[in-house]
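Chemist: Multiple structures follow.
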Structure I
Amino acid sequence: MTIATLTRRAAAIALLGAAAAFAGPALAQDDPRIQELRDQGFARIAIANEPPFTQVNPDGTVTGAAPDVAREIFKRMGVDDVVASISEYGAMIPGLQAGRFDAVTAGLFMRPERCAAVAYSEPILCDAEAFAVKAGNPLNLQTFADIAAHPSATIGAPGGGTEERLALEAGVPRDRVIVVPDGQSGINMLQDGRIDVYSLPVLSISDLLKRAEDENLAMVAPVADAPVYCDGAAFRRQDTALRDEYDRILAEMKESGEFAAIIEPYGFSAAAAMSTSREQLCAGG
């Protein structure tokens with residue numbers, strides 16, 4: 001083979017490589033699923049109405065750290081807005097798989113079993129677990145194990161949520177784990193003595209207690225036998241091109257500081273989200 005032939009082949013390979021590199025982002029941008037959302041004009045997102053993760057205002061507008069991040073990322077994809085539906089955590093993944101939502105942006109913490117069911121983005125919001133209790137913590141409940149060891153203590157938690165699972169795994173009997181539909185209901189049940197503990201992430205409990213303005217309530221945080229969790233936006237398993245484009249824009253926003261500017265006013269740490277990865281969290285690390 002002559003030098004000239006080798007040179008021509010090397011040039012052709014270089015051109016193909018450049019074309020592939022150029023085509024990579026374009027393929028994501030031109031993905032039919034993304035174009036479908038552009039044509040639709042909005043992305044349907046599932047939320048839990050759990051401030052500061054997600055919140056529906058009295059006028060029906062949607063805010064919170066997760067929807068604000070999602071709204072900005074979708075806008076940069078050419079999708080004008082997001083439309084939110086409130087859902088219990090246990091119904092979010094089935095609803096996503098059934099096509100009722102385009103994404104879940106709701107503090108749906110990454111766990112290996114969830115990672116097997118959906119295509120998560122890279123981490124967005126991280127938090128630890130907390131308890132809301134009566135002032136003085138009369139039953140001295142510091143951990144999920146303490147609740148399990150007590151002969152009658154009851155805990156309220158979102159149905160299908162992390163807190164329900166942690167309580168059951170710690171050995172709290174099923175009849176003492178009370179499914180609560182939303183944060184305000186949990187606080188009301190605690191005030192009325194229908195539960196002894198209400199559990200949510202630290203920032204959510206902090207927000208609920210601040211709004212309750214009830215000196216007879218207090219917070220235990222962080223819960224010692226519960227890990228720190230991070231969520232990500234969740235997509236259908238087949239929507240990997242959409243997820244990858246979401247990740248690409250999210251990475252740009254993390255690098256520029258725009259991500260921190262959105263989530264940190266809500267009390268979340270951008271550094272915490274940037275210190276881990278989907279791979280680590282989905283592996284249970």
Structure II
Amino acid sequence: MRTAVLLFVVGLCVLNVTAALKICAFNVQSFGESKANNKKVMGILLKILSRCDLCLIQEVRDSKGEAIQALVKDLNRYDQSNSYSYVESERLGRKTYKEQYVYIYRNNVLRVKEHYQYPKQKTEGTNDTDVFSREPFIIRFHSPTTLVKDFVLIGQHTCPRNAMKEIDQLYAVFKGIHKKWKTDNVMILGDLNAACSYVTIKGWRAVRLRSDPKFQWLIGDDHDTTVREKTHCAYDRIIVHGREIISCIVPGSAQPFNFKENFHLTEEEALEVSDHFPVEVDLKPNHRYLLRNEL
């Protein structure tokens with residue numbers, strides 16, 4: 001018995017310190033052929049993405065569909081200790097301007113159970129579409145290495161001028177997914193433009209994601225997710241719902257990742273990558289599962 005306990009304790013000590021699952025969201029600002037062909041930018045992107053077990057990429061603007069393929073191919077070469085796959089949304093947008101959401105994930109630690117493109121909603125009696133400029137792209141993962149085994153991500157990039165209406169409408173999206181997939185463990189993430197001139201104190205009171213205490217905003221209003229020194233805005237957010245997933249958040253892990261400082265870049269160099277910092281959060285590992293697979 002003592003030997004078994006000792007082995008368990010030793011095993012926990014030798015487990016990789018990155019055993020927690022890191023989830024990220026990154027607005028890469030018009031990611032397409034130009035950035036994919038820029039070796040310096042791609043090198044920085046690989047360093048950023050290799051920190052994440054799962055990352056929602058936003059503002060993918062590549063009609064040929066080759067930029068993300070190149071990025072994931074290079075990522076697999078860069079980080080050979082893991083294997084990466086991706087799931088992409090439709091090309092979304094009301095007019096000629098189109099974007100995609102892309103989830104890049106380590107397929108050696110995560111499995112996609114299902115994904116769902118939220119549909120355009122018609123207003124009854126009119127031809128008007130719903131409030132979203134780019135409808136959310138939703139994905140459900142199975143995660144054997146973490147304490148929470150199944151969770152859903154709702155990825156969203158709001159239109160700045162309509163940000164508060166879109167954020168509020170995400171409440172209805174959550175309700176629909178809760179009914180569809182019967183799960184409480186939901187994370188809403190992305191560039192919500194949820195700060196500075198795009199929001200008002202009065203307007204926040206009407207946003208159901210803010211007024212409902214069951215939703216926890218892990219990236220707070222005081223964070224800065226912008227690269228430029230002259231701005232201080234928490235545009236990018238991570239919001240969680242569900243007692244199980246909330247209890248599995250590693251305390252203090254939710255924050256923007258300042259790649260400018262971490263990689264010793266000038267502001268000009270960082271802006272070549274994006275004008276946003278990624279936001280990230282860690283989920284607690286299932287030590288028993290990890291130990292069983294390490295020993």
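Chemist: With relative contact order in percent (Cα under 8 Å, 6 or more apart) computed per structure, which member of I, II shows the largest figure? List each step's numbers first, then the result.
Modeler: On the way: I: 26; II: 20.
Sorting by relative contact order in percent (Cα under 8 Å, 6 or more apart) in descending order puts I first.
Chemist: Hey, another quick one. Have a look at I, II and say which one yields 28, 21, 14 for semi-axes √(5λ) of the Cα gyration tensor in Å, for residues 32-199 alone, as calculated.
Modeler: II
Chemist: Work out which structure the value 87, 43, 35 belongs to, where Cα extents along the principal axes in Å was derived from one of I, II.
Modeler: On the way: I: 87, 43, 35; II: 70, 44, 35.
Computed on structure I.
Chemist: Oh, and also: Of the structures labelled I, II, one was used to calculate Cα extents along the principal axes in Å, for residues 48-135 alone, giving 54, 27, 18. Name it.
Modeler: It must be structure II, since only it matches.
Chemist: Among the shown structures I, II, from which was the value -8500 of helix-only ellipticity at 222 nm (-39500 (n - 2.57) for each DSSP H run of 4 or more, over all residues; to 500) calculated?
Modeler: II
Chemist: Follow-up. Where is mean count of other Cβ atoms within 10 Å over residues 64-71 largest, in which of I, II?
Modeler: On the way: I: 25.0; II: 16.0.
Between I, II, the highest calculated value is found for I.
Every number here is computed from the coordinates shown, using simple stated rules; none is lab data. As the structure is a computational prediction, the values presented were derived from the model and not from experiment. Cβ atoms are built from the backbone, for glycine too; each structure is taken alone.
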